[in-house]
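Structures for review follow.
A short reminder: the numbers here are calculations on the coordinates, not readings from a lab. Predicted model, so just to flag it, every value in this text is computed and none were measured. Cβ atoms are built from the backbone, for glycine too; each structure is taken alone.
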Structure 1
Amino acid sequence: MDKCKYDWPAAGERSLIGTRVKRVDGPAKASGRAKYTYDINRPGLLIGKIYRSPYAHAKITAIDTSEAEKLPGVKTVKVILGVGKEVNWVGDEIIALAAVNEDVANDALGKIKVEFQELPHLVVEEDLNKAGDYAKKAGNKTAGEPAGAFSDPDLVVSEGYYGIAAITHCCLESHGNIAEWTGEKLLTYSSTQNVSGFPGQIGQALREQGMEVSDKNIETVCNYIGGGFGSKFSPDEWGIHVAQLAKTTGNPVKLMLDRNMEMEAAGARPSAYARIKVGAKKDGTLVAWDSHSWGTGGPTGAGMVPLPYVLDIPNRSSAHTSISTHTGPARAWRAPDHPQAAALTMCALDDLAAKLNMDPIDFFSLNADLSAGRGKVYREELQVASELSDWKKNWHPRGDKTPGHIKRGLGLSMHTWGGRGHNSLCMVSIHPDGSVETTLGSQDLGTGTRTAIAVVAAETFGLPVSAVTVNIGDSKFPASGASGGSTTIGGVSASTRRASVDARDQLFAVVAPILGVPADQLMAFGGKIQARGDSSKQISWKEACAKLQVKTIQATGKNPDASKCKLGDSGVGGVQIADVSVDTETGLIKINKMVAAQDCGLIISMKTAESQVYGALIMGITYALFEERIMDQATGRMLNNNMEFYKLAGIGDIGELVVHMMTGPGYDERGTIGLGEPPVISPGAAISNAVANAIGVRVPTIPLTPDKVLAGLAKGRAEQRSASGRAPLAPTKGGVA
């Protein structure tokens, strides 16, 4: 490809890109000056609340809101679901109201009377045999000749049951919106991952409800967001209701979810369970795969997870059953479907490697070429992760034979992701005083987007990061895509780079006659503009900008654009290794060390890139060991809808985290590729495989809680006794023989 003026600077020319830059918004967040949606309180603000269904499945037979409407301080009450409508999960929205403060709003909820006719429900989906009519065949994919491949008598075959439970979103800032009307114009302060797209979404929804409103008259502001992870793309039901309540009352209305509803209504990562058979030649070469998976994402069921994952086994068959349950709806959760697919696939393949008596590093290295042309990268990452974890020293065949009840084990997993940059516009302004601004309608989920934008602009202008002001978080700014699919870094970095180069070239055109050098022979670095190869012809950045007098240079960059410049790409991978210790008396698992080797093309800010991986490892440890939505089959309720009983990892649960970003030749020239999601995919599988390596038996489902570990050990001992011809011992107190 021919050289393009927008190309990223070569390795030897970079002063900021790829370095460890401090976050530009760190001081605002650490000091509390950063204002989140929850912090916004407009004059005359009312509080919105929603009356929700107490039943998992029921028909509404009567509604009486009269007592709530009479309560002093209640400004409006709006029925969402009327008599005759069905509710399909505990927490389904029925009535919205607005009151002068939270106490009055809660009192009003207590005065609402709704009668129901209860209907049958299903909220627990792990046992496919109990799903009945709620289970529907949802997919079947076949390649090659799996039946014929499995008929080979020399094939080594492993069969097993694996699963990963549904978990809920736990954003520190709960979902919610503030709506304020001024005439026909609507201003929303929203905790959202989609600043530019939000007005169109809410406008369409309001028009469907009979309200006359133009998207051009809707503005969304989100300067800071307390976590999204895939759950905050749309206005949601409450976002539409709060806009209607505000229109009716003439006051701004704030409606933020309480923690229990955050965990029940704001979305869950779907579950996935599977029975899997996989076969390989005696040398470890993968030949055949057969799986039947099932799971739920709530009332709409769950789509088919990509099985087998990462490796395209030549002869494969995958069937899926979708189970509809009366639970809260599903949401994208950081790498949708991939953690589930990794847990099912990597655990099944690890069991096969154990049956072959193969070191998993050797097994996965041998089969890496089944990964759509990325075999070389995976082998490099396997080698790096192996060295950083002291794999050759610490790994052993399954079952730690050392004395004592603490058993140590290592396990690994591989993952993949796309990450191509989204559509993005960015306007860059150079002012006569030398200041620089970038303006785009993006959002920063806490991943360091502001910092990355500032780094790209500062690198292009040869300025320090502190010289660039980054304006994001408002839908009136040039449109930029939603932060989903790990697309943000590719989109905003490319649009910022293009706008910055065009703005810089306009400034070069102004100073070129002064320096007596053609504009295309100038370069910007170190706070000055200079002729290439001639330091005698230079001017300081501020002096150059002063030549603009009262004019401001503005340029807008677009991603993607019509040029041939390749500023980004798609397709990344990673390898993770978990080192654990398992207490066989208590079932407790301790994380000794987690190692991640990850590629993502050209890294804009090394510190924020590493931070993404550290955060993903922490989330992964959390869902591997603790997180589980516990539903009561009898009542249909979630039993642990709070932060006391819905367990998350604490600082003492994390262990040592080691992150290695794959950079340099073969990686950097691909340009920027998204990183947010891929490193959260593998922890569950890697930790499960490490536990199997430690105790010699597979704990089949995630999370790997102590009771499951003890049950797995008991089952393993029973199978050993049965194989040796001894009668199983009766269970002792506590259920372990």
Structure 2
Amino acid sequence: MATTRRPGIPIDTLAARAGFEVEWEDAHRRKQRVPDSTLSALLERMGLPCGNATQIRQSAAALEAELSGRKLPPLMTVECGRGIALPAAAVKSGSHYRIELESGSLIDGRFTAPKGEAALLSPIDEPGYHTLLLNDHRMTLAVAPARSYTVADAWRAMRGGDAKPPPLWGIAAQIYGLRRVGDGGIGDYTALTTLAIESAKRGAHALAISPAHAMFSALPQSFSPYSPSSRLWLNVTHIDPAAAFGAQAAQAALDAADARQAWAQLETLPLIDWKTATPLKLKVLRVLFERFCANDRAQDSPRAVEFHGFCERGGRALEDHARFEALHAHQLRESGEGYWRKWPEPLRDPRSPQVEAFANEHRHEVEFHLFLQWLAAKGLSHAQHASRDAGMAVGLIADLAVGCDSAGSHAWSYRDDMLHGVSVGAPPDLFNQAGQSWGLTTFSPRAMRNQGFSAFIDMLRAAFAYAGGIRIDHILGLRRLWLVPEGEPAKNGAYLRYPLEDMLRLIALESWRHRAIVIGEDLGTVPPGFRERLTEHGLAGIRVLWFERTKDGKGFMPPAEWDRNAVATTTTHDLPTVTGWWRGEDIVWRNRVGQTAARADGRDPVALAQAERAEDRAALWQAFQRAGVAARDVEPPPPDDAPVDEALAFVAITPSPLVTYPLEDLLGLADQPNLPGSIDEHPNWRRRVKQPVDALFADQTFCDRLLAIEQARTDSTSASSLSDTP
């Protein structure tokens, strides 16, 4: 008897159902199709095996069960004051339900939806994480405000009433690059506190900082702040040993560690020597830890009580990070293997008996890392409180990296929530024809839905914990991310879509709970309508001087036409400074590190780029003149005399609610902190400001520049409306 053979499910159908974009548009606006082999590899890494027809059917069935709506998810996001639709397949008409609000109030009701239609709950006007009880099922309703907390909200919270905020400004600084006498060669939270207080005295209302995420204590050579071990915890290299225990105790620790001479020597270097400075700082902090254990903990002092409370609040996530740090160092010593997925199988699971046994056997070492996190949290928290006490409406703006190192603590402790075997990156474009693979991982959208977005919420709360705002790096990743299977070239990837609306609602909810603004780094190729969506949700974008061009691409947009819903700035850490751009230093550096492609016509690409830059200098100077920040009858300054003050003033008179000025531009520096696409060829994340922070504010030129900015922002409402005609 003949059998009927069921047709197989195509790989691209399964991939599309899982959220992958099977087709995408490249930088030349040409349609590209992702090969089945790439889709298959990526599906495997999402826990959807597809090596044969049987596996494909099983994966499709598993995915359909998750997405069909026959079962209520653990969490649903909704908006305040709007009706809540539950999947009809998961709710029986006539069923009773109860909603337990966070405030303690109860809402009881009965579903009466006609068969086949969505079951509706009445709108909830109270933001929060509420519990829906339906038969024997419990589900969280994350009810979010319509938008995030904004700069205007922060101003009103500080001043009271409904007064319209004036145009505000702030400084952007790399924490590691700050200098302070006694810092041991790495910028610290004490220097950050001084910068916050002193800039607030001059009128600044925000201080945007480089990511302060936890790195690898046992791998000081891994120091990029955008490739952290964990986005939940803090960078302990920024701890000031004297902040919690006093200068005398810190000096005694230096002596006990025999570190005084090396400590002082590291402070004199123009670039950070991470491989030397990190172990030395940890050595000094270890001395303080031993004395803390011998004295404070033995006597149950107020400091010991505070430390215990910090550990209690940090809970399992903090304990996991400390265990990872201890285990990571141990594995490096024993086997030289730092990637946890290559450790013995039992050690890859943070809940295994073997990890528990290791933590018990090495309890003192685990508690050292708890101690470090406590000191880091005290330091960063103090900087934020000091900024607000000094008069800032916003204070610190923390930077949330787009991902974390797949070999790190976050991926180990949240392994069921993270993608594995893939790297976040970018497809080939006009500037990088090979594409980019950053070696980072992030959350699985499938795990997000199945586990109630718990890991994403934990990360948001950690980001907001010690700040008045967050900057979300590569916020386009909330919509989709380019994923590359490990071991494959960056071009062999695909876009994976993320639950954008859910994530935006959760951001808005946590933003209000923490009374903190949200800025999205929305630079690059932005999908149509994406910026408008961010604006609707109260998220500010970022507008950079170099990219705000006229429609023909030849000129620079006048300040009055800049986006009123975005933060304005002269540059970012990945782009040339005003001085560097004016000189063409970025062109020289890109050529030096091998990023300049040869031309088919044999012409010198560097000379051509410099000639184009000369035209851009003339166009920018003309924009300055039209805006009234440069004299009209003066020729553009030569390359070695950058118009820094004019650039700062130009950005100051934009209608942006907040302008941030990179410290590098306030100091007129030529070097940018990071050159994308380079590793060791350029001193990325190593440059230090020459002067100590307190000395900056004793410098009259620097203070006059801040005064000019304050005045320009004060006058910006009228200045930005100046005619843009000669």
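At a glance:
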{"item": "For helix-only ellipticity at 222 nm (-39500 (n - 2.57) for each DSSP H run of 4 or more, over all residues; to 500) computed as -12000, the structure of 1, 2 it came from", "result": "2"}
{"item": "Which of 1, 2 yields 3, 13, 21, 23, 19, 13, 7, 2, 0, 0 [P(r) over Cα pairs in 10 Å bins from 0, in percent, calculated]", "result": "1"}
{"item": "Among 1, 2, structure where P(r) over Cα pairs in 10 Å bins from 0, in percent, for residues 50-361 alone as derived comes to 6, 22, 25, 20, 13, 8, 4, 1", "result": "1"}
{"item": "Comparison of 1, 2 - label where mean count of other Cβ atoms within 10 Å over residues 10-17 is highest", "result": "2"}
{"item": "Among 1, 2, which structure scores highest (criterion: distance in nm of label points 7 Å out along Cα→Cβ at positions 242 and 402)", "result": "1"}
{"item": "With distance in nm of label points 7 Å out along Cα→Cβ at positions 282 and 434 derived as 3.1, matching label from 1, 2", "result": "2"}
{"item": "Winner on distance in nm of label points 7 Å out along Cα→Cβ at positions 34 and 626 once structures 1, 2 are ranked, highest first", "result": "2"}
